[in-house]
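Given below, in the form of structure tokens, are the structures.
No value in this document is a laboratory result; all are computed from the given coordinates. Predicted model only: the values in this text are computed from it and were never measured. Cβ atoms are built from the backbone, for glycine too; each structure is taken alone.
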Structure P
Amino acid sequence: MKISVSYNEVESQETISVVTAKYLGNYTMQIEFNDGTEKFVDFEPFLTKSLHPSIQKYLDTSVFEAVTIIDGNLNWNDYDMIFPVWDLYNGAV
């Protein structure tokens, strides 16, 4: 048996990027993407499970809050901690 698929339509592939990020407390951020989607992402499970000292330092909320947006990505301390935008878009890290 042979299965073939014909792609007659070209799908638009817009690059998803972070536009804004607001720290809400308890390691949760409200993130807005360039397509208008907003997600609430809880970083606490990731931060508390990590045993690496370079990640554990972000349990200090003053360090965690110091996130910037660079080229559509959430960025902590010059790429010390960064997540795939698609994971953020799906609301999970």
Structure Q
Amino acid sequence: MRVKVRFFTRLREITDKREEEAEVEDDITLQDLLKLLEEKYGSEFTAYIRNKWGELRGDLQYLIDGRSVVSLQGLNTRLKEGDSIAIVPPVGGG
């Protein structure tokens, strides 16, 4: 199946893309997709989305079709055909 992944700020620089359409296995979770993206884009991508303990950074937001995965099943949310995934950096202001 196909899903779309949108990249912002630093990830846009790392991947050199605003978005990409990915062909993935049926029944894939968001966590599985992130692992595939880490394999594809390497250590710089991994260093951005993970902390020094190898855990996913808590300040990044993951959205599926505009909904935060916090309101779904978190990283275990299963993706479906045509989903749009956004990896959103923390927003600062002042």
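Largest in relative contact order in percent (Cα under 8 Å, 6 or more apart) among the labelled structures P, Q is structure Q.
Given a value of 2.0 for distance in nm of label points 7 Å out along Cα→Cβ at positions 22 and 54, point me to the structure among P, Q it was derived from. Structure of origin is Q.
Identify the structure, out of P, Q, from whose coordinates helix-only ellipticity at 222 nm (-39500 (n - 2.57) for each DSSP H run of 4 or more, over all residues; to 500) was calculated to give -7500. Computed on structure Q. In terms of distance in nm of label points 7 Å out along Cα→Cβ at positions 46 and 62, the structure with the greatest value among P, Q is P.
Which one of P, Q has distance in nm of label points 7 Å out along Cα→Cβ at positions 14 and 38, as calculated from the coordinates, equal to 1.7? Structure of origin is P.
For the read-out distance in nm of label points 7 Å out along Cα→Cβ at positions 30 and 78, a value of 1.6 was computed from one structure; give its label from P, Q. Traced to structure Q.
For Kirkwood radius over Cα pairs in Å, the calculated result is 14.8, so let me know which of P, Q that is. Checking each candidate, the match is P.
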